[in-house]
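Nothing in this text is a laboratory measurement; each read-out follows from the coordinates by a stated rule. From a predicted model like this one, the values you see are computed outputs, not experimental measurements. Cβ atoms are built from the backbone, for glycine too; each structure is taken alone.
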Structure I
């Protein structure tokens, strides 16, 4: 499984270029989960259909939180996309400005190949909290449902998170799911701390396939 943390402090390509004003109302068939499913679908606009990461941006998660695009690397076939996770009603323009100035916000990064999501990462916080706040706990739980289509044991998440105070990673759980094309693959969900080598640390919750 690829476990590299989200790209930070780099030139960015706002995801807003994937969307245009005047989007027509359309019915989307959303996958039951992100992992192993197609990310992009065509959206109809006044200028015709354009590809957009519908599986994420139209998800229940992005109705519960405000998902604001930050990084886009690659194309609609293979690459990675990142979004800040804000509370509904937060000033997204100000948050983006502060984000680019180095202020921390929770952030989700999806890595995909052939338009299939292979790995999802949530930057939870800068350092492990003791205890884990309710807001962070709920965000991790909702992220699990988004990626796997089902909840992960809250007790396992809490117990694993506490271990980050003394170790760099902890496995929350493993399992097997079917991906596009009915191929079965193993995945793992883990919490970890990381250091980008430039003085920035973070706590990450990653869910992805085991190679």
Structure II
């Protein structure tokens, strides 16, 4: 099970659901609906419809680590895995840009960021924290996640000139991809023949 990105905004401003819906409209328009988990009224998820931002009812038990005197708490419904040191999986540029947008647009906003796993608690995600994560992302990217995997076939990407990374295993089956240009090859006969998988 992967760790999903979690983001909240707290502010001492009293915001209404209409205020938050207006911010949500602008946020999704700016970044694209695909960056967020949005449930429309006509979706068949059996979930309560919501936009990319929702106003959260105050609950001391659930939100005790947020600013005690926060008047409004807004949940950000990111559609991304968490990205951080030790878990370099999520869409870091979008996470960082969304946080900066929220801080810029919502008066008195404090952005909180973490993961939905108990070992990845939300922390204040201010400009200094975002800059540190940006510098880390620029150095590491997703290499720790995509990793250096078994490459017993010795396959090299003919464009990037780097070893392909294995991501598929099975009896007689192996699949390799380049984490940079996404060139992919697979075999179903133990490496006697290699094919490029068909795109679906």
Comparison of I, II by mean count of other Cβ atoms within 10 Å over residues 39-46 - largest value held by:
I
For which of I, II does helix-only ellipticity at 222 nm (-39500 (n - 2.57) for each DSSP H run of 4 or more, over all residues; to 500), calculated from the coordinates, equal -7500?
II
1.00 is what came out when Rg/Rh (Cα atoms, Kirkwood Rh), for residues 87-190 alone was calculated for one structure; which of I, II is it?
I
Comparing I, II on volume of the Cα convex hull per residue in Å³, the highest sits with II
